[in-house]
Structure 1
Amino acid sequence: MVFNIPKQTHNRAAISATGNIIILEGDIDHNDPEVFIKPFLEKILSNIPELLIIDIRNLEFLNSSGIKCLLDFLKAKPPHYKVIVRTDKKKTWQHKSMTVIQSLDKDNIYLEDVDKKV
């Protein structure tokens, strides 16, 4: 499945999807990130591709409520579907936080630490 969902913003955060890539950007530190993240991810889940990339390289902060949204989404994906979470290797919090997510399914959820896109 190929997605082309335009950028949706909420406070200082944005989420979009292009191809098989979900992109989270900005700063998700407000109390209710599920207000915009959860409905977006539910759209993706209904047509999830067998390989999905979640790119958080341009995400400056993700609070525990936002992490919970991602955890819930990944728990709901078909068990054998693969997910790659792209992190910015210069933002150590991203790798540390996403390790929790990877622990859900180490055979199908991978972390990819790369340089932040320009």
Structure 2
Amino acid sequence: MAVSEQYRAYVRDLFAGFADVSIRPMFGGAGVFRDDLMFGLIIEDQVYLKADDHNRAEYEVAGQGPLTFQRKDGHSMAMSYYPLPDALYDDTDELAAWAKNAFAAAQRGARKKAPRRRKR
């Protein structure tokens, strides 16, 4: 289901204390980007943020589990995105801190995936 322009505007306002974000359609939802790096997802009007070993515990303490999807073979697959805890929708300062951590996780992930040049 596509993300409405109204919800996109709402999410941009949510993250205004962190950065000017862009929202691009993808996977039937949308990606949340800063500086062309995706650090969040929107699926069915739910915001998910990127997590890795450095910030995953914050989500677990808040009672959040990873975004999962059903593969064609019937097995579930967990992604590295976790739902934004409900309390953060009303606390823009705290949301900005979580967004900063999610963006840092996305940066770390991008560095791991960066193509390496072959030595001659």
Structure 3
Amino acid sequence: MAYRSFEELEVWKRACRLAVQVYEALRESRDFALRDQMQRAAISIPSNIAEGAERGSKDFGRFLRVARGLAAELRTQCYIAAKVGLLTPDQMDRFVAELKELSKMLTGLARSLNTEH
């Protein structure tokens, strides 16, 4: 998998878009604890992709696994946020579907790194 910078990675672009969407969806929330936790997790997904890419292939796989774990964390928080009324069922469905897709993309990217060496 050849790329020049993390900004070229589709998984990074999609993770950034999702982070913005999470921020927008929770902008008016007064549940500061869950809102802040979800925003931190959302921001950390593309941040880990970027940091791992810049560190190089040896560390990249580890950072991709962390990003995948954060995607699972945020999925869990989306389920909870919908149950307590912070997210609509439609928002939850869209976020969960995108997070599942991001997890698949992160797994595929990690596998491609392993096959290059």
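Since every read-out is calculated from the coordinates, none of them should be taken as a lab result. This is a predicted model, so every value here is computed, not measured. Cβ atoms are built from the backbone, for glycine too; each structure is taken alone.
For this structure, a couple of remarks:
- Comparison across structures 1, 2, 3 (criterion: FRET efficiency 1/(1 + (r/R0)^6) of positions 29 and 61 (r between Cβ atoms, R0 = 30 Å, to 0.05)) gives the highest value for 1.
- Which of 1, 2, 3 yields 14, 51, 34, 1 [P(r) over Cα pairs in 10 Å bins from 0, in percent, calculated]: 1
- Read-out Rg and Dmax of the Cα atoms in Å, for residues 53-108 alone, computed value 10.9, 31, structure in 1, 2, 3: 1
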